[in-house]
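Some structures to go through are shown next.
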Structure I
Amino acid sequence: MSTLRELFANGGPAFIAIMVLAVLLYERTFHLMLDLRRRRALARRYAGSASGAANWPAVQEELRETFRQQRIAIGAMIAAAPLLGLLGTVKGMVASFESLASQGASRSMEGMARGISEVLIDTESGLVVAIPALLLLYLAHRQMENAVQDCARWMAAAPPGV
């Protein structure tokens, strides 16, 4: 727990923003994946029924539209995470150079080390949040495509006249 406190203390405001973004991003991504799984199960349940066969185009479009709407918001959050890390990097570099310019030799090294620590923490945390989320978004896309393909197979396998 003290390591997490140290990260928040050393990472600065950009780190806090990245962590808040991470919570929102991963909550939304996992919600999307669970929603797609739920919709796929519903589609399978109604695949053999007359109403399911009649509504297949609507079900297919709903799966794709659900994914598309969420993908836009999730994609924006994925892009924002490294940018927040970059913002923290710039802030840390500014703090480092201000420390060098305004203080004596021994104190400037302390300020420089603090600024570099902030730079590294913010850069790393922005990337650590974005890269796995990007992979999860890809998995959600594959899950949506597989659901659409499965539903098409289920509809084709339904008995004629159903």
Structure II
Amino acid sequence: MAGAEALPFRSGAFDLVLATQVLEHVPEPEEVAREAARVLVDGGWLVASVPQMVALHEAPRDYFRFTVFGLEHVLRAAGLEPVAIRPLGGFWAMIAQQLEFRLLWDRGARWRWLRRIELAVGRFALGILAGLDGRRPDERYALNIVATARKAPAAQPRPASSA
């Protein structure tokens, strides 16, 4: 078994690396991004998502929360060129998610059938709350951030000039 810091693949093996909700669970996210860049072909793509606002989860391996600026820094430090970095969700979606974690997951019912009812009602109510963000959510309260980044194509050698 290999960790994300040392993938068991040759360099330049993939056109695309997908890393959803991974970078916050490793102690050295720049190292993981560099490893993703290593296994990408020149011109290959990394698609990554990270949380910005979410409750502590998967303890003790929950190390980071990212901003747009932090994620851009990690990608550039790994030698990748960010093409798009997009925050997802807004203030009301953030409130909905925090309530979901607190009310439905932390304090859920003991009986399976009652838990199912709680989840159905809770998800419905939280969906309405999250819908209040509308078409232009306040990105300062992003739940997650999704980025696409490209590994720069290798420089082509210049032909020797004839003098």
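Thinking of I, II, which structure, once relative contact order in percent (Cα under 8 Å, 6 or more apart) is computed, gives back 30?
Values: I: 38; II: 30.
Label of the source structure: II.
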- Note on the structure: If FRET efficiency 1/(1 + (r/R0)^6) of positions 41 and 97 (r between Cβ atoms, R0 = 35 Å, to 0.05) is calculated for I, II, the one returning 0.45 is structure II
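Starting from the value 39, 19, 12: which structure in I, II was semi-axes √(5λ) of the Cα gyration tensor in Å calculated from? Before the final figure, lay out each step's value.
Values: I: 51, 12, 9; II: 39, 19, 12.
Label of the originating structure: II.
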- Of structures I, II, which gives -9500 when helix-only ellipticity at 222 nm (-39500 (n - 2.57) for each DSSP H run of 4 or more, over all residues; to 500) is computed from the coordinates? II
- Query: Suppose you compute distance in nm of label points 7 Å out along Cα→Cβ at positions 9 and 113 for every structure in I, II: which one lands on 4.8?
  - Reply: II
- Item | Origin of the value 14.4, where mean count of other Cβ atoms within 10 Å over residues 57-64 was derived from one of I, II | I
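Bear in mind that the values in this text are calculations on the coordinates, not laboratory data. Remember, predicted model here, so these are calculated numbers, not experimental data. Cβ atoms are built from the backbone, for glycine too; each structure is taken alone.
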